[in-house]
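Some structures to go through are shown next.
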Structure 1
Amino acid sequence: MRIKSLDLLRQEAAQSGDSTLKRSLGAFNLVAIGIGVIIGAGLFSLTGLAAANHAGPAVTLSFVVAAVGCAFSALCYAEFAAMVPVAGSAYTYAYATLGELFAWIIGWDLVLEYSVGAATVAISWSQYLTRFLSYFGLHLPPRFMASPFETVLGADGTAVSGFVNLPAVLIVVLITGIIIRGTSGSTLFNSIVVTLKVLVVLVFIALGWQYIDPLNYQPYIPENTGTFGEFGWSGVLRGAGVVFFVFIGFDIVATMAQEARNPQRDMPIGILGSLVVCTVLFVLFGYVMTGMANYTEFKNSAAPVAIAIAKTPYRWLGQLIIGAILIGYTSVILVDLLGQSRVFFSMSRDGLLPKAFSEIHPRFRTPWKANLLLCVFIGLFAGFVPIRVVGEMTSIGTLLAFVMVCVGILILRKKQPDAPRSFRTPWVPVVPVLGILTCMVMMVSLPGDTWLRLVVWLVIGLVIYFLYGKKRSKLRSIP
């Protein structure tokens, strides 16, 4: 239960040498990183699933609910990120307020969150690749485009069982190679792709608006089936819990604090700026998409945008947008892998994981061994697990991390009210408490099997902590 003091965290942030990450990110880079991961998985994959299975056209309301809960947490993240500009995000914040055990739980949770997040996007990337190649008469072997737990249609319309989602695995390997070569190059690529993605979203909204069929909004909130979470207002809440996955972008911005040039100023800008921009685009995008096609058509599809575009005469638009989505998804995977490796780096540096994972590449100044391990782990998820499972696992992991950060702000304000803060969360304790309540409501609305997977993952993590991390923690050697 020992905490890592703010002074010690600041010393770690200020140190220099071969074992530290390079400070190369400005405010624009951080906003772009946030937008880069937010615009992607949510808009282009889970939006359709949330509409078809839970909320119907009211998926726009699900986005609003998720954004409100996210805003409370984002304000708490911004205060922490400005105070403690160290890699690790919620893991580091828990270490400073709740103690090592809670820090481990959150860090282990974040590893799961970013892993299944990257895997979700990689699976959707694979499905969009299939559609993109079909425009040119190219059809990849269906058995190598889906997990063993899914059936897919071949070129002749025959349903076959998948073997491995090979394109999803390959894109994870490719992006890992880019990340290992350095953060500066990764963020330049991400900034270019983010610009492209925002333009694509705006084009889709502008052109798709004229093909909205008002009948698709009837009823706007479909009647509940008698089961919690299947339409009605409970469906809106469960839909919010599912699409909450898309807002982990600002969370990943917080993991990059040790690579920001002026973290006290730039971290709040990156966190809050990316959230505001993306929330507006999400609501507009969801409204247009569910207006162009009936929400029932998106069931079991990870490529709902392609279904909506098919309602228009713009064949070139479908090719352009799906091509841009493929490129955009690449940046989402990149940012997920960046954030995850930085959490792993922080846990290893604190002695809770093997030292090898905090070793910096002598040339590229990146935690390359952590990148390689996580590449294997995520590749297995992307290749062999269905998208519904990984998407819901990411949402519950994100929500748990957000709850802990909000709790951390309450504790820090009570224990260290006079600590220097370049950004202060407004209306404490109201904002953190509302953040906790909103996130917990969405967690409760998620399916029971998602909770079971989270508990199993955390139990595995606790076993590792008590058998390895607790004994080797560097904090134990500090008097």
Structure 2
Amino acid sequence: MKLPNLSITILQECNERCRAQRLPFALTIRSSFATTAAPRQLAIASPRLWAMDAVGNPAPQFWQALAQMLHNQFAPARVRFAAPVLLVDRLQRLAEQFSAEHPTIQIEIVDLESLSPAPEQLFADVDGAYMLPTVSMITSGLIQDLTDFADSDPQVEAGDFEPRIWQASQWQSRLWMLPQSATMHVLFYDRALIEEMGLPTLPTDDWAGFTQFLEQARAHKRFDANSNVLFDVDADLLAAYASQLHCSFPPDQQQAQTHCLGEIGQANWAAGLDWYRAAVVDTQTMMDLSTSSASARESLALQVKSLPLRTVVWTEHPTNYEHYRQLHTLGIASLPGDAETRVTPLRLHGSVISQQAANPQAVWQWINYLTFERPLIQPRDIPARRSVAATIGYWGNLPTPLRVIMHDQFARARPVPLAEAEYLEWQNLAPLFDGRATATTMAQQIVDPPWFTLATTAGHGP
């Protein structure tokens, strides 16, 4: 195969704003469509994988792809990046810093909530987004596989990322989201009411004792028919219950963590969903949030946990520790489970790249830049990069009571994998509470999602 004069093409691309730091560069023709994020490197699949013309030369599709690649390498880039509205201002400031360091890449930050909620339209409108991808987004081809970028970028050292967070950002052993941080909740409780009930502290040594306490507290004179004992804003207790049935922590810690990150079986999910349904429907110790939007849940959380206190126990972000200490006689505890079986879910936060992004390498540079910043969602989210945690003194700056609890939880934390995350959303639990679905049928959907069932059926014919 004879390539055309690349020098002419490069000169045509390189105007007064050419990214001269990209020269010289190496162009590699590969036997796959694997790409690269390495500096001064370009990689394109062999023309035989694109198409050949009638006389055996590369077809126009190959030359078009190569022209686009050279354009992306040298021409200024503009990236349209979506994020939740609460992050827009901060990301805009970071984008200005990024563009000062990368003057040929301009970042436009747009409010995620202002865009279409339909994933197909969303990823046609933006080049990337700060959001958690779903398996359906992956299988529909809406977002890019980031594995090749991560493997080739010298700034991405696997050992710098917390291994559990890195693994949970993958699906089918491929990376689909570049993680930036993770949320880990703790239990807050009204210590005055606990003492009034004759208890020294909140009983969380096992799930049976915790469940019994909730029922006893529900019978307390403070509570009427419209009150609830437990407020679980992000369904963390459901994830914790199913996870502790699945996970184990033998002496070989590395082997245990590998097992723990694996797929939770149907029986364990069904048990967790059964416990959750009983708390919401049967004993009415937990507030049903399945009909509330995310913003409505946050608003309700402020009402429920403000004075006068309308709940006893609530899962809470550690950022609010000092705030609630001023409002209540506050207690703090790990999520339920004994020292060997307790598992705390981590909720991941990070960025994805649209499959339709014109310059995915430029988007990658931007989202990788974000991984070196402090957590964006909440100040006490856990950085995905260990180097960031060390730089900001993450663990050392926590108040001592909070640090003790969080150290204990993090040692046995299980990040919620991409394949499970969407099933732990409150709105998806509504059928469980109104009787349209059983715990067993919902557990089956988590373990064997509909897209997989359909694909398998189609592959075997009628």
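Overview of values
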{"quantity": "Structure (1, 2) behind the derived value 1.34 of Cα Rg over 2.2 N^0.38 Å, for residues 55-310 alone", "calculated": "2"}
{"quantity": "Label whose coordinates, when mean projected area of the Cα convex hull in nm² is calculated, return 21.2 (choices 1, 2)", "calculated": "1"}
{"quantity": "Comparison of 1, 2 - label where mean count of other Cβ atoms within 10 Å over residues 63-70 is highest", "calculated": "1"}
{"quantity": "Structures 1, 2, by relative contact order in percent (Cα under 8 Å, 6 or more apart): label with the highest value", "calculated": "1"}
{"quantity": "Structure responsible for -11500, with helix-only ellipticity at 222 nm (-39500 (n - 2.57) for each DSSP H run of 4 or more, over all residues; to 500) calculated and labels 1, 2 on offer", "calculated": "2"}
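Here, each number is a calculation from the coordinates, and none is a lab measurement. Quick caveat, the model's predicted, so the values are computed rather than measured. Cβ atoms are built from the backbone, for glycine too; each structure is taken alone.
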